[in-house]
Structures are given as structure tokens and as C-alpha cells.
Structure 1
Amino acid sequence: MLAAAGAAFFLLPLIGLLLRAPWGTAWQELTSTEALLALRLSFVASLSATALALIFGVPLAWIYARSAFPGRNVLRALTVLPMVLPPVVGGVALLFAFGRRGILGQWLDQAFGIHLPFTTAGAIVAETFVAMPFLIISVEAGLNSMDRRFEDAARTLGARPWTVLWRVTLPLVRPSLVAGAVLCWARALGEFGATITFAGNFPGRTQTMPLAVYLALETNPDAAIVLSLVLLVISLAVLIGLRDRWLGAS
């Protein structure tokens with residue numbers, strides 16, 4: 001009975017969303033100008049955030065898995081902190097780092113005229129900040145669990161470090177790399193708190209789907225429900241895909 005109550009706790013809100021959905025006008029709501037702008041921006045920002053996470057997150061995961069240095073555990077903890085940090089707090093922290101008066105932001109403003117807050121680039125930075133830890137954790141776990149004897153054998157046969165990396169290491173951790181990238185993308189796609197705090201909520205520029213849902217709840221609930229269903233379907237597809245294909249669960 002307790003297990004049934006626990007399952008109902010998760011199922012009932014989803015059932016309520018499905019029952020309330022305006023199926024008759026769903027396509028019209030989904031193809032409205034506001035919804036299409038939010039959809040387009042969400043995919044552009046989340047894919048860009050995932051690309052940045054791959055560029056910077058994979059080397060970080062490699063360092064954490066293969067190197068030992070003073071302060072490693074502290075640095076690793078700070079790196080994955082956004083996973084449990086309230087997103088709004090993350091947005092405030094980003095403002096003090098990359099805002100026009102921030103630690104790095106004032107230098108970017110004075111030297112290059114780059115302004116990140118309340119821009120599309122700012123939305124990408126916010127999504128990268130909250131999503132990259134998922135990639136780091138996944139890739140680090142893959143590196144720690146792989147059989148390093150294959151790398152040793154390749155080096156013994158005369159393979160250069162880059163050859164070992166591209167021909168041996170990355171293929172062995174590919175499932176973890178793909179799983180981490182997909183989780184990172186899904187998290188970036190659903191990001192709300194850090195984005196609205198650091199980038200604002202400007203249609204066509206920083207208003208992603210979660211922000212559009214929040215705004216539509218006050219003026220057009222049907223559109224909010226349709227966009228919520230889109231995010232629900234994407235999240236469910238990610239979970240099913242990772243479970244059946246990459247995580248090896250039955």
C-alpha cells in the first residue's frame with residue numbers, strides 16, 4: 001500500500017496534466033509564433049550548452065579520474081555543486097562572475113565589449129553551468145570503470161598518446177560519454193532558475209520553453225500545458241533511451 005501511494009504521488013500529477021491538455025487545439029498552440037520561438041531558442045541554447053560541456057567537461061572528467069593533486073576532492077565537489085545548488089543561486093553567482101561588474105564580466109566588457117547577462121549567450125552559459133556536472137559525473141565513472149589494460153597494451157605496441165585516446169579510451173567510454181551528453185542536454189533543455197536570473201525572460205532572445213511555460217500560465221494556460229507536454233515527452237524519451245540502450249538495464 002505504501003509503494004502504491006508512492007507511485008501514485010508521481011503518476012497523479014502527470015495524469016492530471018494529460019487530462020487537462022487541450023488536445024483539440026494542441027497543434028495550433030504548438031505552432032504559434034511564441035511557442036515556435038521558445039522551441040527554437042531552447043534547442044539552440046541546449047545544444048550549444050551540451051557542446052560547451054563536451055569541450056570543457058570531458059577534460060575535467062579525465063583529470064578527476066586519472067590525476068591526483070592537492071585539493072582535487074574539493075575542486076571536484078565544487079564542480080558538481082550545481083547539481084544540488086538551487087538554480088536561482090547559481091544564476092546570482094553567474095551575475096557576480098560574468099555580469100558587467102562581475103569578476104570576469106567587467107574585463108570582458110572593457111576589453112571586448114562582451115555582455116553576457118540578458119542575452120542568448122547568457123542563457124547558454126547558464127544552461128552550461130547547471131548541466132555540465134551531469135556529463136562530468138558520467139564520463140568520470142566510465143573512465144574509472146574501464147579496463148586500463150587496453151590502454152597499456154596500446155602503449156606497449158607503440159601507439160602515441162593521442163592514438164590511445166582516440167582509438168582505445170574514447171571508444172571504451174563511449175556509452176558513458178553519450179549518456180552524459182544526453183543527460184546534460186536534457187537538463188539544459190529544462191533549465192529555468194539560473195536562466196531567468198542570469199539571462200532574463202525576453203521572447204526570441206532568452207525565453208526558453210520552461211520560461212515560456214511560466215509566462216503562459218498567467219495568460220494562456222492551454223499553451224503552457226502543451227509546452228509542458230513537449231518537455232515531458234522529451235524527458236521521458238531520454239530516460240527510456242538511456243535505460244534500454246546505454247545503461248544496460250532491463
Structure 2
Amino acid sequence: MPDPADLLVVDELHYAYGDRVAVNSASLTCRRGEILGLLGPNGAGKTTLLSCIAGLLSGFGGRMLLDGQPFSPADDAAARARLGLVPQELALYADMTASENLKFFARMQGVPAPAVAAAVERGLKLAGLVDRASDRIATYSGGMKRRLNLAVGDLHEPDLLLLDEPSTGVDPQSRNHLFDCLLSLRERGRTMIYTSHYMEEVQRLCDRIVVVHEGAVIGVGTTVQLAEQAGTPGANLEDVFLAMTGRSLRNEA
């Protein structure tokens with residue numbers, strides 16, 4: 001029986017691109033109200049794993065459960081509506097203002113018409129862009145765009161928010177604001193899966209961490225627990241990660 005504390009269960013997930021296996025019998029759980037980190041070297045399979053969870057890929061083996069029920073977001077619009085996605089690539093319309101982007105995406109995400117204005121206001125506050133609401137996105141800095149990208153993903157207050165390297169290319173001030181936003185969302189009960197190549201981000205933000213290597217989940221736990229699993233007690237996350245996945249260079253995408 002699924003543990004009621006687990007919002008998402010991924011059980012023996014398998015996905016291949018033709019003859020190339022990208023995810024091989026990967027299992028993990030994401031508990032309600034936590035930020036779960038997802039780490040792996042280039043080519044480890046974490047992007048494919050996240051894409052299956054997000055509903056961007058179908059035809060996977062194994063199973064997923066959300067709230068204890070079978071979950072196949074690629075094939076079920078109602079299931080996808082329970083997810084929020086903050087992609088690595090910015091998903092904003094440059095010729096529209098922040099308010100126009102938020103209003104458009106709120107409608108696309110199924111926010112009821114009477115609630116759209118409140119969702120837009122909440123998104124602007126989350127992004128710290130109330131005073132720039134009427135400016136076109138083309139005039140924004142990279143950090144401002146990243147903050148708005150996060151707000152777009154959370155407009156419909158999803159059960160599970162998926163974040164794919166959301167701080168890529170932002171200045172320290174915007175990165176710190178993003179961190180504050182995520183911690184605020186967690187305090188409000190939001191459940192999140194967070195991928196990043198920045199070890200200090202994951203160590204700072206995430207309650208638990210999943211390490212993916214060669215398509216398989218090879219470690220799950222806090223930094224302290226992972227260090228014990230890796231035989232490097234007391235090590236920081238970067239040293240633990242290198243101990244678990246090796247130090248050789250990865251050239252795969």
C-alpha cells in the first residue's frame with residue numbers, strides 16, 4: 001500500500017529511445033510538502049525521468065502513482081492539470097507584458113475566469129515584479145524572466161511543481177529571490193521536484209536528494225544520508241556526488 005505521506009511514487013520506471021535505454025528501473029518517492037532534488041551527470045537519464053513525470057513523454061514501462069492512484073500525465077489532461085512545470089528554456093512571450101503573460105497562461109492552465117486576476121496578482125508578487133507588470137518581457141533582464149517563468153508554472157497552484165534548472169544564467173540577487181520564492185511555496189504546502197547542476201543550491205533547498213546515474217537511481221536521502229551511503233561521512237554534496245557517479249567527463253546531452 002502506498003504511504004499516505006507520499007504524493008508521487010515512481011516505481012521501476014523504464015524508458016528507451018529505440019535501442020538506447022535512458023531510464024532503467026528507476027524508483028523514487030516525493031513526499032507531500034517537500035522539495036525533492038534530482039541530480040545526475042549529463043546523460044544520466046534525469047531529464048528523461050523528469051519528462052515522464054511531467055507528461056512530456058509517454059510509453060514508459062513501470063508505473064507512477066499520484067495520491068495513490070495510477071498516474072499517466074502524457075495520456076490524461078486531468079492528470080497534467082495537477083502538475084506545474086518550470087522548464088529550463090524560458091516559456092514567455094517577449095512582446096507581451098508580465099501581466100499579459102500571466103493572464104494568458106492562467107487561462108491556459110484552467111484557472112477559472114473569476115480567479116484569474118487574483119492569480120495574476122499572486123504571480124507578480126511571487127516574481128517580485130509588481131512595479132514592472134506593464135513592461136514587455138523583451139525589456140526584462142535574464143533574472144526577471146526566470147522569476148516570471150517560475151510564477152507562470154505556479155499560477156494554478158499545482159499539486160506538484162517540477163523545476164528544471166530554474167536558476168540557469170541568473171544574477172546572485174535573482175537567484176536568492178528564486179530561493180526565497182521556493183521556500184515560501186514549500187511553507188504553503190507546495191510539493192516540488194528540483195533539478196540543478198549547482199550542488200550548493202540543492203543542498204540549501206532540498207529536503208531529500210535523488211541521485212541518478214546511467215539511468216538508475218543510485219541514492220536517495222539527505223546530504224548526510226547520501227554521504228553515509230557513499231562511504232564519505234561528513235562530506236559536502238559535491239564530494240558525495242563525485243564519489244557516487246565518478247569523476248570522468250561526460251559529453252552526452
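Nothing in this text is a laboratory measurement; each read-out follows from the coordinates by a stated rule. Note that the structure is predicted; figures quoted are calculated from it, not measured. Cβ atoms are built from the backbone, for glycine too; each structure is taken alone.
Quick check for you: by relative contact order in percent (Cα under 8 Å, 6 or more apart), which of 1, 2 is greatest?
Numbers: 1: 30; 2: 25.
Evaluating relative contact order in percent (Cα under 8 Å, 6 or more apart) on every structure, the highest lands on 1.
From 1, 2, which structure was percent of Cα pairs over 26 Å apart, for residues 5-124 alone = 33 calculated on? The partial results should precede the final answer.
Numbers: 1: 49; 2: 33.
Going through each structure in turn, the value belongs to 2.
Out of 1, 2, choose the structure whose coordinates give distance in nm of label points 7 Å out along Cα→Cβ at positions 117 and 213 equal to 5.5 when calculated. Traced to structure 2. Given a computed value of -23000 for helix-only ellipticity at 222 nm (-39500 (n - 2.57) for each DSSP H run of 4 or more, over all residues; to 500), which structure among 1, 2 does it belong to? Source structure for this number: 1.
Work out which structure the value 65, 57, 34 belongs to, where Cα extents along the principal axes in Å was derived from one of 1, 2. It must be structure 1, since only it matches.
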